[in-house]
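Please treat every number below as a calculation from the coordinates, not as lab data. This is a predicted model, so every value here is computed, not measured. Cβ atoms are built from the backbone, for glycine too; each structure is taken alone.
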Structure 1
Amino acid sequence: MQLRIEKIVYPGRSLGRAEGKIVFTDEGLPGELVEVEVLKNKKSYAEARTVEVIENLPERRPPLCSHYRACSPYQIMDYDFERKIKKDQLAEIFYNTPGVDSRALELIPSTSVLHYRNKIRLSFNWDRQPPFLAYHEPGSLTNFLPVEKCHLVSEKANRVVEMMTVLLRGQPLPAIEHLEIRESFFTGELLIIFESRDEESLERAAELWVPALTLENPIAGAVGILQEGRRKKFLRLYGRDFLEEKIRQTIFRYGAGSFFQVNPPAVEKVVERMEKYIQPLAPVKLADLYSGLGTFGLLLSGLASEILAVESDPGNVFYLKKNMRLNRIQHLIIAEGRSEELFEEMLDFNPQVLVVDPPRRGIAPELAEALSRYPVSLLFYLSCNPATMARDLKILLSGYELREITAFDFFPRTPHMEVLAVLQGRQ
């Protein structure tokens, strides 16, 4: 079946029509003619995969990574065209949001479009000889795409991937399922993480692999993660079990299980936008919900008289306390628990400014309702999923007026982006 692609809908599916029926496929730029194979034919739409691009757009580019479908499917277009597609997606997502001129939404570009990620996580495929490192094929838990080099991470990280590919030709350790490489752009060091189903394999990896990896690479440490049901046990295999990153003048220490933004320079641009609104009110009482390592609370601490950081993950709280001491922050207090369950504590704190940076699923419905009933002067909502943000804004805007929505391209060459909504409490 042939389709003329009309658009790419968030988060990255190409849309065309056949006999009046919508067809979603996995590749094709707006305006291109593609040949597709239908995989699922449903009542109102069909799902397909592209088998050939018949008519190419001038904006199409050859992908750098052989596994690009898994790591960065937007490699097939030039960056200006990618930004246009993302802006069109934002306009569609926020079309019915009150106070939004969807045609004027801004997308701040990334300073780098390649080698910007400070983390890569790969799977071991032990079923093939020789074994290899891989991404899962999109939509599959059993099919693998071999990875020899990924252009989204640095040459340092890629050297580890290359060396591991050679080391896998030795003694197999099939209980080890994943390799993660994390990098500090501040120190230039790497943290190597192996995830395994048994502890003995991690001990063997420390003996067989780690010494070779440390010969030519700036390895700060190696960590083993042992899966024990839903729990994870962290084992230090070599050196340190943490890295340190610097954003502006703030040092962030984080470990193998910590969440940390993959594109640190992009975080600075978000903070600059927040500061523009906070400075006329400074010093302010600031609450940071879903605070993680305290990223935004710490970066905005110079404009705050007091800070409340709310975080539920014990590992994140551990490093948040470390980061307070590293940066000599004495006016931050921590509330340990889920943001939606500690709303009363936040009300007692009585913040003027609120930063909310939830996971992809968005703000918990009960928290969104509570925030709309008790608005603060300024609310910054940062989201890695504009679709859930649009949903949450429908609730929040009963208590707030929207000042702006701006997207930041934290993840170039991929369908993903961060979006900042600035809301002012209604009096």
Structure 2
Amino acid sequence: MDTIFALATAAGKAGVAVVRVSGSEAVSICAKMGAVIGEHDRKLVRLLDADGTLIDEAFAISFAEGRSFTGEQVVELQCHGSPAITLALLRRLGELGLRLAEPGEFTRRAMENGMLDLAQVEGLADLIDAETESQRRQAVRVFNGALGDLASVWRIKLVRAAALLEATIDFVDEDVPIDVYPEVRDLVTAVAQEVAHEAAGVRVRERVRDGFEVALVGPPNSGKSTLLNRLAGRDAAITSDIAGTTRDVIEVKMDLEGLPVTVLDTAGLRSSTDVLEEIGIERGKLRAQAADVRVHLVDDPTVHEGDEGVGLDIWVQSKRDSRVDPAANGISGLTGDGVDQLLAQISRYLSEQVAGAGTATRTRHEQTLSKANVALKDVLDGLLTNDTPVDLLAEDLRLAIRALDSLIGRVDVENVLGEIFSSFCIGK
């Protein structure tokens, strides 16, 4: 393949910039510009332009084939982070015949060379995008191969089960010397339960990656926008005594105990003749129903009225600071009274959801796991009735194994690679 290069650090002024070169010509090409270095080495070098003038003094590190991120021969040039220096260095590498890397090409080569599986590639993408501690921890688990390890264990068990079934095909006209069905049933049941658990946890893991949603709902002038501004620490929403001020869903992103959360301020729930307000109310209802948590700001928190959806509903008394007889679970966005308790309740709930969610993190994972689980259910049903031909049971096991292989990129993944690597920056 072509030897490629790219700036591996962010563009702009910095203390240090790293230019990565990967491919069979990495060492020889770098030597032509003064960076004479061995296949697995490190040293201070002088980088020279075509006319022999100095571009910069840099620290060069080389990684031998099989010992680098991409699995190819790699040279990394750590130069001073001046935009002029990096531009001159990149221009010189292009003049020497190297090709600028496409987005995600280094990582794609790492996968193609067996340094990463597909799930680890997705974990790396999530790690780069991580903004909260929970996102970082989740991405690190996937990047370190947790999902691939699970898939490998499942594969071993299913291959064993398939081998047991296929062995009985040789005894079609005779009695099978050993009843293999009990062991096959145990192996398939164990895998099916774990696969189902992983598939069920994908939604929560996706929320960790993309952010949980907490919707503030209630009638007009119930203090939703004031509470949103309190949580945001700024005037994110307009507040006034005029009913219907909020017409659309306003979003504020925050880090809640390491969890990414988007707080939604929805239009006040009431009947209105204003077409725009009615549209805002309907949008707010739909977003609230799909949210992970709904905080209902009401006069009487013991009365639970209104549309509920999936997740947690919390009913609190609004504007506690102005109440003659404030409720124990009241809240005031103006003074902050009760806000810490509300956030603690939301944090506990979301943390509990995350704790048992498993390792799979993407819709692709869920679809693949569900496909495998359907095949495993067919096997178990066939074993239960005891009248399904053995070769059909073995074929269902092969379908399940193939689905799990696609989970980590062994088969059937070409159609998703473009989408995955398009999210990577050039240089990664």
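Quick notes
- Origin of the derived value -7500 (helix-only ellipticity at 222 nm (-39500 (n - 2.57) for each DSSP H run of 4 or more, over all residues; to 500); candidates 1, 2): 1
- For 13.8 (mean count of other Cβ atoms within 10 Å over residues 99-106, calculated) the corresponding structure among 1, 2: 1
- Value 3.0, calculated as distance in nm of label points 7 Å out along Cα→Cβ at positions 83 and 363, assigned to which of 1, 2: 1
- Structure from which 7, 28, 30, 20, 12, 3, 0 was derived, P(r) over Cα pairs in 10 Å bins from 0, in percent, for residues 115-354 alone, options 1, 2: 1
- Taking Cα Rg over 2.2 N^0.38 Å as the criterion, the top structure among 1, 2 is 2, with the largest value.
- In this comparison of 1, 2, the computed figure 12 for relative contact order in percent (Cα under 8 Å, 6 or more apart) is attributed to 1.
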